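Student: Heads up, there are several structures right after this.
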Structure I
Amino acid sequence: LIEDKLYTCSTIMFYWGVDKEYSQIAHHNVFLGGEYKASFKQIFNEHTLPEIPSFYVHAPKRTDPAAAPDEQDTLYVLVPVGHLDARSHQDWDVMVARARQTVLTRLAKEMGATDLESHIKFEIVYQPKTWKERFNLVNGSAFGLSHNFWQVGYLRPHNRHKKYKNLYFAGASTHPGTGLPIVLLSARLTTERILKEMGTISVQNMARAALAAAK
């Protein structure tokens, strides 16, 4: 049963359009919280936001000038948090507000972005409920099934349904596993399996045919 599986954590996401450029914020930035080991327990066992959360900030304009207008910025913030759990006390409004304040405070203190909040002109927020309701992710788990012993290799859900032979799967919760590069590999493996089992041309031959047609 889906409910019996072990799932990955979720995330609180902030997508900010900012009318000022903060060049001191690099393309990729990782901020680690205190009590790192305890934070894993709070995320994976208590399904909550750690007392001092870690987070990641992405500033795509550093390598792609088209990501924001001149003298403005686009920032993407990812804060790991526990997935939805009916047995845990989860006040997401409070946790989202606390995560946001933590990010703003540390960016001000450590990166000198003291006026960032006043320059945020556009904001989209995702949290576990968003992942569940908008994208149909079980428990709002942003990365699908976890990689514990019973959910890796042959024991991970296969990419073809056991009963309905024409039903195939691709994504984080089937082979090979989670993470964007691995999910793309999952799509390739599933595509190759479909082509092989349907007796059609291979992915490589399809790619060659497409390249030849484009010339």
Structure II
Amino acid sequence: DHCSHRAFLEQLSAEQQRYYLDWFRTIPLWLDLGGVRVVHACWHEPAMKVLEQELGSNMFSSDEQFAAASTKGHPLYDAVETLIKGPELSLADHGQLPYLDKDGHEREQARLRWWSTGSTLNELAEMTSTFTTPDGTPYPELPALSVANDDHVYRGDVPVVYGHYWRTGTPVHGLDWTDRTACVDFSAVKGGALTAYRWSGESTVRVENYVQTSSGEI
């Protein structure tokens, strides 16, 4: 998102930019705490292996690594994209139109619901009712076409807590949480609820362990 990045650079002095770049180095790209796992967008072990090979750990340690992770075609780029943005699937490859996202950007890739046990395009593509076709008409319902590549589907036994997907309202089973996955991004910065999952050692996600607070109460 070049616009957001430009705004970030314009709002901070060179000294402040340096401070936050150094701070980013202290943040792990994922956490495996034994009984629970935490990641920004998608738990994907092949991508994690690439990062461990390239970085030597689950964190960045140099500006050169940041630059490599921002360079399309570099192994770090695809691995980081998967963990912090989530996997995508091609609509064009399945004979579908591109769409305009919430910011008006035309896209041919849809986010893939890596937590889903579905096997068809309409089950796995993350599309919302606000998306339109490039000519502005509501985007049609996707067909139940078979999706052969299930490389990103999570099959682990350990619960994963993740964010990024801009949910609204209260957690819905199958969409926001499953027995092994729990999304905690409920659009707090845009008026949604600040949401957390209170893990107490359980091996399967329990909806009663979600905690939500209205953003107006913060």
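Student: For distance in nm of label points 7 Å out along Cα→Cβ at positions 91 and 107, the calculated result is 2.5, so let me know which of I, II that is.
Tutor: It traces back to I.
Student: For structures I, II, which has the highest computed value of relative contact order in percent (Cα under 8 Å, 6 or more apart)?
Tutor: I
Student: When Rg and Dmax of the Cα atoms in Å, for residues 27-146 alone is computed for each of I, II, which one produces 15.4, 48?
Tutor: This value belongs to structure I.
Student: Can you tell which of I, II yields 18.3, 52 when Rg and Dmax of the Cα atoms in Å is derived from it?
Tutor: Of the structures listed, the value fits II.
Student: Using distance in nm of label points 7 Å out along Cα→Cβ at positions 99 and 179 for the comparison, can you identify which of I, II gives the largest number?
Tutor: The maximum falls on structure II.
Student: Thinking of I, II, which structure, once helix-only ellipticity at 222 nm (-39500 (n - 2.57) for each DSSP H run of 4 or more, over all residues; to 500) is computed, gives back -10500?
Tutor: The read-out comes from structure I.
Student: Compare distance in nm of label points 7 Å out along Cα→Cβ at positions 43 and 195 across structures I, II and report the one with the greatest value.
Tutor: When distance in nm of label points 7 Å out along Cα→Cβ at positions 43 and 195 is calculated for I, II, structure I comes out on top.
Read-outs: derived from the displayed coordinates by stated rules, not from any lab. The structure presented is a predicted model; accordingly, all values stated were derived computationally and were not measured. Cβ atoms are built from the backbone, for glycine too; each structure is taken alone.
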